[in-house]
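Please treat every number below as a calculation from the coordinates, not as lab data. It should be emphasised that the depicted structure is a prediction, and the values quoted were computed from it without experimental measurement. Cβ atoms are built from the backbone, for glycine too; each structure is taken alone.
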Structure 1
């Protein structure tokens, strides 16, 4: 118990390092550019449908293990939850510091459907019916049991349980909290960093937070830029799209969403000057704001972050062949069926275009996945509890400038959760 309390304290010390990744683009390649503790792949036969007693199909799910710091035989096991993108290894970050401190083994399970853990050869909508947070939680439970049993067999022992701790950021942070809620007997505690546990349809707080983080001058420059772009889009949209190297984004909402996301990334990754300095300077000098913004988008968002503009194109999102950008279609399916997080423009004082509204998102869901596909956020919040989640020994950590914190838990529940 003392070790568990110490570990929870260190969670608080290190939890600030997680930043939520925009689901629209993921940008996971940037998170994996650092050195891995390991990228040696292992495979586990996972149940396809945990909720059917008649369906016995399985698929191969990828995982990783790092045992260099493991205090055999009774050290803790840290499970790093894979989120909405490929898991290509265990990244050498604060987890390594904690593992060395506590003599822990580190394992990481790739989320079903993402990366190489694909149950089907096609991502047609009918094949995505098993892609959900509920199935993913049972994946984690089944893997946890499998790995514990395998460890016991290697150590020639039976019915021994190492202490397990779960880690996750962003959507994986929500999974970390939800796992502790649904399977409290399988983990001693969870770190849920920027954990979006509240499903929200009209997530206007997202744009409002960007405005607050930008400050008055930068916010005004961004709003003026948006207004000019909307005018140009109505008069010569083809030329405007070409100016941003976004010719394929024929739907206005797709193009405007792309531009809105580009602005967000500067604040989420702690580089507001990359965006605000050139825009504010251009506004003061009477220079072309659209030109200044286009340079930022092309050089910082697309080139530096490696964003594929095509992932904003609904025609591209409809493609069912598996490719390196499949995560975009997969995450949109989860958005369109469970959690929404529709980053719509507020009715007043918005930075993003008013065309990025609820109708745009709902139309996208039906256009990409078919009629009748929409997120039942009430059902999701009823199932997990939203920000009233009743789990214990969960640390929720959120950055003060993180727009996703408004879908996370920001105040503690007495005797149940820890918030930082």
Structure 2
């Protein structure tokens, strides 16, 4: 997509439709037939709602393609951010000095309208706490076409980079919102799958659940249920009474009680792992809700980055709204059956972040987790892992099983 300069904006002439660029240089187009394999959620102008006029947005797919391009380029360029920015702008366009036009075009074509339906039997955990009966989704199997255009002046290497970004998007990305929890997963014809060797080379880890399912929805629900159970279900908490869940095997709730000095008489903090927040690794914010009056008020655990203050040598904490999960769950087709799949993106930078504290302070970088405490957290100790993300991958592989229940 063309990026307008300040002068062009002031003159009310932009290159947003890139028609001028299309006319100026020959473009090679490739078409891919696509189909949703899991429901499309959100992605419209209003958060959480599907846009009936334009349910699948080319601009959103472009954004995902740039994400996958950056993932692959970061390894190839050894995290040289300046070189990455230079190559990204040369290919995809961006604001710079001067602004650079994109050499890649993305179009979406669909002959039949995609209809909205009720959410139905979706696992509500995939919605991040949303209520299924209040959600409209696009669950229509109507195929649509993705058209990718590249300037003929691009090098063969650049063209292959675009194709690889499409392949990774088709394998692990999607359309709409909450794609990392499997919404909007697509099947794309005519593209070779991403291989295990490519996944390792990109610094990712990939696990297939051992259970075979007859359709994508069943496999997807199995993957989401595995994540829910690991974080909140049988491995994650005591059995409790019929109406009330038991105490969590994870330490965050007791850490909040301990840091605030507030707790119900029957819920004094007792978790031996101390004031650590291991589930922050799965993405933030995390909203902690306590039901008893004596317990702490609701608390939002949020990521914090330390940035250098302009003109000074000191680093200051900046609270961020969210941290995207490095974990992607979605169904993968193998032969005539479907299996739940988990892709773990490079996550090492997350370990160096700080997090907010219930007293209004923030931790030092990396203090939200202490790997030595894994032995005191049953869901992790059972998997013999001191990293919460790796513990989940181990759990996910054989879920459901007696040892995981």
(request) Work out which structure the value 16 belongs to, where relative contact order in percent (Cα under 8 Å, 6 or more apart) was derived from one of 1, 2. (result) 2
(request) Of the structures 1, 2, report the one carrying the highest value of distance in nm of label points 7 Å out along Cα→Cβ at positions 87 and 311. (result) 2
(message) Starting from the value -12500: which structure in 1, 2 was helix-only ellipticity at 222 nm (-39500 (n - 2.57) for each DSSP H run of 4 or more, over all residues; to 500) calculated from?
(response) 1
